[in-house]
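A.B. asks: As structure tokens, here come the structures.
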Structure 1
Amino acid sequence: MSQPPTKIHALELGPMENFIYLLEDTQTKRAAVIDPAWDVPSILNKANQLELQITDILLTHSHHDHINGIEGILNHTPAQVHLLKPEYEFWDHELEKPALHHGGDRILIGSTEISLLHTPGHTPGSACYQIGNDLITGDTLFVYGCGRCDLHGGDPEQMFNTLKNMKTNLDTNMIIHPGHNYSVAETTTLGAQIEGNPFLHFEDQQQFVHYRMHVHDKTRNEPYGPLSKQQMRIADLLT
């Protein structure tokens with residue numbers, strides 16, 4: 001039986017339950033680290049166990065808990081750092097020769113093609129990375145949750161539009177790989193999120209903004225489970 005062309009290896013690291021991903025191109029054994037943070041030796045050990053060469057670093061956004069391992073990775077391998085241009089401008093950090101991208105661009109890691117989605121809301125240049133039927137969502141979309149919009153660079157109106165576009169334009173069978181392990185499940189389909197993620201139930205932007213900024217964190221606790229439209233209507237959270 002032939003192996004899949006790409007494998008995604010998840011490591012849960014650090015005090016904030018971050019998911020760091022090793023994206024393996026099985027043909028060339030090249031790998032990209034997505035959001036390297038917290039425990040660089042564990043990332044490098046995993047790559048060594050899998051006999052992978054880390055050649056690239058992909059950033060979903062620039063908050064400290066997703067980027068504090070970049071320097072450690074670069075001390076061991078001359079990897080190319082990739083991020084969206086709006087995020088680099090927001091971050092205001094000097095990286096040596098980063099590859100700056102726009103939404104819709106594609107990156108090749110060996111024979112693996114990665115599509116970049118610009119998904120602002122958590123930060124101005126937040127990105128999701130699509131590999132076939134898999135989507136690395138960072139802090140844009142969690143399993144039954146979404147990223148905060150009250151941190152530096154957050155914008156709940158942008159988040160509403162981003163999530164609406166994802167719900168409308170992406171395949172419901174797509175597998176979501178979030179940036180944190182905040183839920184009852186580590187991964188899920190987009191279809192399951194459309195059915196059970198409260199942030200995907202809103203059609204009115206003002207209602208979404210109010211819920212994201214003033215209601216959600218006071219009414220839900222981790223680990224997040226599904227919350228249907230009907231449950232939200234009964235709780236008077238959705239009209």
Structure 2
Amino acid sequence: MDFKLNNKSPVLLHSQIEAYLRNLIGQEKYRNGKSFLPNEVTLAKKLGVSRNTVRQAVNTLVNEHLIERKKGVGTKVVNKKIATRLDNWISFTKEMRKQGIEVVNYLVKVSKVSAPKEVYDAMNVSNSKELWKLEKVRGSKDAKYLYSVSYFHPRVGITGEENFMLPLYELLEVTHDTIVTTSKERISAIKANKDLQNILDIAINMPVLRRERLVCDPGDRPVEHNVVYYHTDYFTYDIEIKREF
């Protein structure tokens with residue numbers, strides 16, 4: 001640690017430590033909680049101050065929700081979660097761009113398969129037909145945010161040759177003249193199984209947000225059955241509800 005306090009400076013000691021910590025949490029090593037910050041006792045000893053002085057600086061950053069402190073575990077930078085609204089339908093790519101995040105596709109896989117029974121039932125398709133399945137793992141350069149699984153109604157005309165790196169609904173409209181207008185959704189919380197553990201690089205049994213939706217065209221005909229599993233360290237959903245009088 002190169003940082004040293006300036007005892008002759010008019011800037012209070014806890015303010016100097018606060019400035020040092022602000023610089024520290026911006027470093028790649030500590031960003032998004034990758035590593036624990038130096039603990040209060042260690043900092044106090046190395047800087048030659050009381051633990052209360054260090055705690056004053058730490059408390060300021062905790063109160064600003066920049067770092068979080070867990071008793072018996074340590075202090076780390078708070079993950080910057082992506083907040084999206086339930087009442088605002090926008091593509092993941094556009095949503096991330098609005099927040100200044102460059103989308104990384106960790107996996108884009110297309111295959112023709114037999115789908116689960118609930119998919120055939122939801123889309124009113126005979127289970128003797130194979131459906132096109134699109135799997136995506138997406139996030140930022142720092143982490144994987146979500147795992148998405150889509151099945152498409154045969155009516156859409158998917159061939160498997162489409163460029164699925166493009167935003168999906170723009171692709172369907174331009175390539176297959178299919179416009180989607182309605183999303184019927186169900187959201188639940190589940191525990192990560194071994195598959196999700198490997199796909200999203202998370203701990204087994206970690207809470208995961210599961211979003212299931214049936215996407216329909218202007219005639220209310222099913223186009224896509226989609227399930228997305230969200231890494232809850234990086235993603236939240238917000239909704240604003242107004243009371244009716």
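A.B. asks: Ranked on FRET efficiency 1/(1 + (r/R0)^6) of positions 26 and 186 (r between Cβ atoms, R0 = 41 Å, to 0.05), which label among 1, 2 comes first with the largest value?
C.D. replies: Largest value of FRET efficiency 1/(1 + (r/R0)^6) of positions 26 and 186 (r between Cβ atoms, R0 = 41 Å, to 0.05): 1.
A.B. asks: Among the shown structures 1, 2, from which was the value 78, 47, 30 of Cα extents along the principal axes in Å calculated?
C.D. replies: 2
A.B. asks: Let me ask another. For which of 1, 2 does distance in nm of label points 7 Å out along Cα→Cβ at positions 18 and 34, calculated from the coordinates, equal 2.7?
C.D. replies: Comparing all candidates, it corresponds to 2.
We did not get these values from a lab; they are worked out from the coordinates using the rules stated. Here the structure is a predicted model, which means the values were calculated and not measured. Cβ atoms are built from the backbone, for glycine too; each structure is taken alone.
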